[in-house]
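Just below sit the structures, each encoded as structure tokens.
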Structure I
């Protein structure tokens, strides 16, 4: 990963765009990273990895269910019972 200031990249944009083909270029503004320049191939690889991750999560949800029904029922029941107890305690 190459770090470069915004001033340097402004003066030598072609050079840093060429370097971004082989390594990620981090552009810093006021000593803080603010922009990343990467090759189209790396961007597409990252998007493919993200797509695969969310596709796997969707497949898992289709098999296991989108919500844990038993957990949801227990949580709602506990909430209702707690509210009832509190209502009994706060009665004048």
Structure II
């Protein structure tokens, strides 16, 4: 196997890895959103606000860290994974 083909396989594997990492991040982010809404509706607005800030800081920090340390491709793959997880969590909550 030539060096160029091996490099392409590694690039694809790395991209899939960042997509999976973004999916896990998105799953945690949007499942914690469900918890956040329940806390807000139960009458704990300060806890809910703190959880909201923590959610945004963790998700934004992870994406910024991926972009700063590894570049644009991990950011794009991770964001795509985050979006896919969003759709999955929303579809699991949808009840016709």
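Remarks
- Across the set I, II, mean count of other Cβ atoms within 10 Å over residues 54-61 reaches its highest value in structure II.
- The greatest value of FRET efficiency 1/(1 + (r/R0)^6) of positions 30 and 62 (r between Cβ atoms, R0 = 25 Å, to 0.05) among structures I, II is that of II.
- Test item: FRET efficiency 1/(1 + (r/R0)^6) of positions 38 and 78 (r between Cβ atoms, R0 = 30 Å, to 0.05) calculated as 0.05, pick one of I, II: I
- Looking across I, II, the calculation of log10 I(q)/I(0) by the Debye sum over Cα atoms at q = 0.10, 0.11, 0.13, 0.21 Å⁻¹ that yields -0.59, -0.62, -0.66, -1.00 traces back to I.
- In this comparison of I, II, the computed figure 46 for relative contact order in percent (Cα under 8 Å, 6 or more apart) is attributed to II.
- For -32500 (helix-only ellipticity at 222 nm (-39500 (n - 2.57) for each DSSP H run of 4 or more, over all residues; to 500), calculated) the corresponding structure among I, II: II
- Identity of the structure behind 5.9 (criterion: distance in nm of label points 7 Å out along Cα→Cβ at positions 6 and 46, calculated), options I, II: II
Bear in mind that the values in this text are calculations on the coordinates, not laboratory data. From a predicted model like this one, the values you see are computed outputs, not experimental measurements. Cβ atoms are built from the backbone, for glycine too; each structure is taken alone.
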